[in-house]
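Please go over the structures that come below.
Derivation of every value follows stated rules applied to the coordinates shown; laboratory data play no part. Remember, it's a predicted structure, so these values are computed and weren't measured experimentally. Cβ atoms are built from the backbone, for glycine too; each structure is taken alone.
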Structure I
Amino acid sequence: MIKVVLADDERLTRQAVAALLGLEPDLTVVADVADGVEALRAVVEHRPDVVVLDVEMPGMDGLAVLAKLAADGHPARSVMLTRHARPGVLRRALSLGAKGFLAKTAPAALLAEVVRRVHAGLRYVDPDFAAAALAEPDCPLTDRELEILRHVDDTTTAADIARTLNLSAGTVRNYVSSAMAKLAARSRTEAVRIARDQGWI
């Protein structure tokens, strides 16, 4: 049996998907949870073969869960579900180790087949999502600019970010200014919003 952990904050969707996957003779949903934090707990407790994650969840989203699983070296393979796949989100998910990426509107039979494929070491990306990602221009920001924007919010200062990343405050300000110029953003908050909307951070 292929053990699956399912994480989705929409209860009806989660329960329906869990029930449909449970009908498959070779799949068993060992836990269905509502957010990323619970997903990580379920992974530790149940040691699943495959984790099915909603991209957008409150608190810790699917991408953050992917990053944590990768950092911890967990062997479970991941499948991402989403309603609206921005090309940057697809690219980031794949870079973090996701093996499957498909729409929530996909038939249950397709999701079951993707779980099997991913478990077998293969990949699956929704063709429409893949085509959109290929047509999208590359992110103009450097890895360091993206890293710094991930730490920007209404409460952090350049000095705060500098301490976290072992940089000088002046260096942080330079990177933020560069990112703002590249994105034609009027403020660092707007630069963060643009980068998030594109799925780059």
Structure II
Amino acid sequence: MSDDVKAVEIPPHGLQGLLGVPAQARGIVLFAHGSGSGRLSPRNQRVATALRRAGIATLLLDLLTEDEENDRANVFDIELLAQRLGEATDWVHLNADTALLPLGYFGASTGAGAALMAAAQPRHRPAAIVSRGGRPDLAGDALEEVRAPTLLIVGSHDPQVLELNRRAMARMRSEKVLSIVPGATHLFEEPGTLDEVTRLATAWFHQHLGPG
């Protein structure tokens, strides 16, 4: 299976992305990165590579321009990040290679809050969401409007984020599952923990993006 990835630019703000569409893709996953990260995140790159090998297209993108990243307020502006993810979703629906593919979101850290906020908008409505070490609580009242099946993955040694995920999960009305990865801290740097994240995410998207 081809794992060709090409650079793309998402209008109207010229956001930089990396698009990989395997042959006979069964869906596409958009990655929303956490603060201080972007399309070149090694952890999300590993997850994306595994998804493509499993037949799922991926779009890793920077939700801010370089100039915007210099303003730290933008990095934590969840509404702005959700808006940008929505713009990328619109682009995917118009792009010839991806227009017909069921769509999912993968959010990490603050990016999970942006993914859930974007998912609450009726015009976007992804088929599935995965949060890795995420801050779903940052989506606020939008949590109650999310309809997509959502998998929340948190490390067992990340107690503050784990508690925030439990509280956010209680507000959600969609199908939701909390998976706790034993021995993992916030960045899943411990041996084997990111592999477990990848396994869980791949299974979730396979289940909810359809047969292709």
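I, II: which one has Cα extents along the principal axes in Å, for residues 77-116 alone, as calculated, at 30, 16, 10? Here the read-out was taken from II. 15.4, 43 is what came out when Rg and Dmax of the Cα atoms in Å was calculated for one structure; which of I, II is it? Label of the originating structure: II.
Could you figure out which one of I, II the value -15500 for helix-only ellipticity at 222 nm (-39500 (n - 2.57) for each DSSP H run of 4 or more, over all residues; to 500) was computed from? Computed on structure I. Once distance in nm of label points 7 Å out along Cα→Cβ at positions 109 and 149 is computed for every structure in I, II, the highest value turns out to be that of I.
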